[in-house]
Structure 1
Amino acid sequence: MSGTSEGPTPAADLIRPAVTESSAPPSPGAGVPPYSSAFSAAPLAMAVVDREGLVAGANPTFADLLGTAQADLTGSVAADLVDLASDTRTWQAYREVLRGRQAELRCTRRIKHPAGHFLWVQVTVAPLPGDASGGVLLSLSDISAHRELQARLRHLQMYDPVTRLPNRTLFFERLSAALEVESYDESGTTGRIGLCYLDLDGFKAINDTLGNRVGDKLLAAVAERLTHCAEEAGHARSSPPLVARLGGDEFALLVEDSTGTEQLADLAESVLDALRAPFDIAGRRLSVSASIGVVERHAAGTSPTALMQAADTTLYWAKTDGKDRWTLFDPERNAHLITRQALAATLRPAIERGEFALEYQPLVAMEDGRLRGVEALVRWKHPQFGVLAPNRFIGLAEEDGSIVPLGRWILATACRQARAWQVAHPDEPPIFVSVNVAVRQVWDSDLVADVARILDETELAPHLLQLELTESAVMGSAGRPLQDLQALSDMGVRIAIDDFGTGYSNLAYLSRLPVSVLKLDGSFVRGFQYESDSSAAAAELPPNPADEVVVEAMIQLAHRLGLTVTAECVETLAQASRLRRIGCDTGQGWLYSRPVPPDRISELLGVRV
């Protein structure tokens, strides 16, 4: 015993017999001490790696997982077996574990099996306790089934089941990513984006007369032709345009890194030509066409909402101009075609002729994604200028007083529709309808009497009606307006402050007003572009902390006062997730739906939006 020293036996020696120059390499497991049988029989794939990064020994499970003979693993470079050197961060962490400077490394890797298929494995590297040689234990867990399940769930969430195209959620993810600075601030890119937003002409008649089954098959056939057009357009480019179904018979083709309006015009023409050919569906020959709104612009300075609003406006132009055509967004037309003088001259007669219609935008519960209510938005179906959004004529109506009869019609129509949904869907919780009210309606009419009469005529419960007034109109109210608001609140009607945070924001008045809902202005929500703990993009361009601090403070204040909070202009999943996390009650925006006709709302009742 003299002249020798004893110490901890290296762990590698527990699983690998000694090999001398005169002895042949032993077979796997030969000469392994009995107490190493647990290592050999373990169901977890394990290998001992020496401080130089070479495999000192591996158990049969490890060899079977990698599809390699156990004997061939000894002496191989461990990092190569599981691709640990593919990214700098993981490689450095692995080296630190080998040097004893880091306790553990965990990562996920996709590796190719010798049989040709790929595996997803969870890799763990940790020091061997009591091993003086500095060896580490490398263990692998096969998580391929889990990753496959995750991929299937994401596919269900992000793809339309009828057409198998990306759905609205995935489309807005791609659109938001394409508009971020990193996506167009690279050399070799044009920094432009293009969109063809289309709606099928004549689809509703086919769907109503032949049924949803035929309608779904027609939509799937349309999707195939659109995909073919996108692939043809993408032959000379790195990637084809993204084709998505946004809902109903609405589709979008998103062109990232656009080369200009000519490219978008060619794509729109190819789509029109492709859809003009008849479809053979279920033994019938069916024909549809499309109206397409085309927008092409610099990505810098635009947003998903702005781009989609421009596309929506242009789509209406294409329909108004005769359908079966594409129309390019024209800022000049948008700004000057509809003049104030022409609209003011025809506004009052238009109310009498019944030229107005309501669309409804969903108000969705942040907690479970269910439809809780809708906001009624008026559209003017002008015989000359087409369908006009409220921002084109509400100001004029307030100026000349026609807002009173128009507002009375809007209120009655919205309440009647809300009651109709309730009757048609008795098994679903009733949804409320939110109607905008101008200050002049309070001063120039008996709003309380109008509301009471309309609720009585339509048999709508008062708590299912919400009246929205702008912050500037409500804050500082006194006298008759405040009395009317109080009377309406006592009646059971909900009062909401619209665009909260952009006007006076007089918190002293807020505690005294009969308000039940605050609607946060979209300018606060637009700063919520990333999850703070998710992507690499978040690390490069984190959200402004002030945005979340201000919004969270307003939400907490509202809740302390017994109010609920609705966030406007929710465009991305990241925004929705962060708003949900800080306690926002409901959301409204393009992520869920644009304003739609009443029959589309019926389809959303009882489902996650």
Structure 2
Amino acid sequence: MPDFDWKEKYKDKITTAAEAMKLIKSGDHIFIGTACAQPQHLVSALMEHSSHIYDAHIVHLLTMGSAPYADEKYREKFKMNSFFIADNVRDSLSKGVGDYTPMFLSEIPAEFESGRIPLDVALISVTPPDVNGLCSLSVSVDIVKSAAANAKFVIAQVNSRMPRIFGDSFIHVNSIDCLVPYDQDVFEITVPQPDDVLNRIGENIARLVEDGSTIECGIGRIPQALAESLKDKKDLGIHTEMFSDWIIDLIECGAITCAKKNVNHGKIVASFCMGTRRLYEYINNNPFFEFYPTEYVNDTYVIAQHEKMVAINVGLEIDLTGQVCADSLGYRFYSGIGGQVDFIRGAARSRGGKAIIAMPSTARAGQVSRIVPHLTEGAGVVTTRGDVHYVVTEYGTAYLHGKSIRERVLDLINIAHPKFRTGLIQAAKAQKYVYADQIELDWSKVRYPAELEHYDTLRDGAEIFFRPVKPNDEEELSEMLYSLSEKSVQTRYMAHTMTFPHKDVQQLTNIDYQQDIAIVGVVPGPSGEEQIVAMAQYFLDPKTLAAEVAFVVHDEWQQKGMGTYLLDYITKVAKQRGVKTFYAKVLPGNKAMLAIFHNSGYKVNTSFDGEVYNISYELTDKAG
């Protein structure tokens, strides 16, 4: 079969860019195709052949490459209106040249369709038409398809170097008024390698991602860092607004299969992508990838239909109550709302879903905290405090949904950079967000020992995450203590009844990690947040290097080997830190704890004073 000659078949539609620009009149609203599919040749022609155009309105989502229409010298000819602020227009907007329209990405197509945002001409990029007359919108379907459907005239740069993408990504040649053949390399985006901070953020996010999850994650160094931490996951799916090169390695290592997706089963779904030539070649005519318009991909209802939907979005700053700013730096608009709220709300409604806001703890080379007492003056709220679920920094994860202001404050301060924590707790006290007697640790001297974090499996197969206690564990620890049976309270605290007020419990969770250590065992709670089920502590006398050791295990987690593991683990920690002796008081009826000590492998000294057994042993004195 001879090659299909589309130029011959559709020669009546073929023209030059210069001729096509004659369709544009003064005052027209001109849509420009998105991101790396910006029709660069048509944009250049618009500038070059605009002598007859005045007061035209440029409308776009974001574009890569040059944006000459945003230059001050074209102010009388073009008025720019952007739904998202990319690098190429940020400076112009800061000078008042152009407008920014904040909108949820999912809602933009309805504005085109209703005519509230009128479109006279759409400048787009397409692949050459196939034998059926279908042109692919290639790497940017997003709002481009809706713009083309609602514009009076469609001018398409036909670029044979554009990859052909499957899905709802085609426009028929009969819907195009002018075909302008012009081949250009697709604009490439290279993401810098993530640093140590971003790699730790990626690791923290990966802990929240279960096998079989469907992920939304875009472009930038955080997605790149996250991808490195997802390579051991199984049967991940992708339903995302956009993606970049990070997706290839996850496919090739077998982490992404889309085999567990219950919507668009077996397919990677997105509305656009931005990457390098490697990515464009990889997705070209690849049936594993399907692109759909924004009104489908970003539809909250569609997103919510995915089980275990994990939405990962970034913020610029977050206040102590959980309000997230993601589109401005104070009064200066910096990016846009995009699809953040669409996916946050969709993932929140998903069965087993997780809505995540990720950000480094600091900005400006560590000079300012991104977790702040209040948003910067002029900053706008993109994700409300009622929408926020998980917040992740390099220092850990805070789960905020359903939490009180006091709990939110402590959770967020716990994942802030240590050098800002004292100021944040003081600001919270001034606003009466936390109790006036809330302990303030000296974070210049206190270092959370992340190296003590450890996963292990109990003898019944249950996986437990063991880690040092944190200041924001107070509420969860209190809940565990109050849920103990009377017998457990008696054996641990040697009392029949006992209260666990704030002033006492916070003493257990605010420690220096040097003189005193507390290790908690945590499991996922009902909503995925951590639930404390056990704690081991020692309290050191620095003069004698002797430490009193104590344990408490939730009733439902007893007789699983938890106590044995905790003693062994906290003993190893103590030995590394130079502790010489452990001692404890045990009631005669607590035979399980007595057995744990006597089976520890150390030469245990035991004496009975008529009420309790006094246990002691040297950590250097292993039994023969």
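Here, each number is a calculation from the coordinates, and none is a lab measurement. For clarity, every value in this text was computed on a predicted model and none was experimentally measured. Cβ atoms are built from the backbone, for glycine too; each structure is taken alone.
Quick check: -12000 is what I get for helix-only ellipticity at 222 nm (-39500 (n - 2.57) for each DSSP H run of 4 or more, over all residues; to 500), calculated from one of 1, 2. Which structure matches?
The read-out was computed on structure 1.
So mean count of other Cβ atoms within 10 Å over residues 136-143, computed for just one structure, reads 28.5; which one of 1, 2 is that?
2
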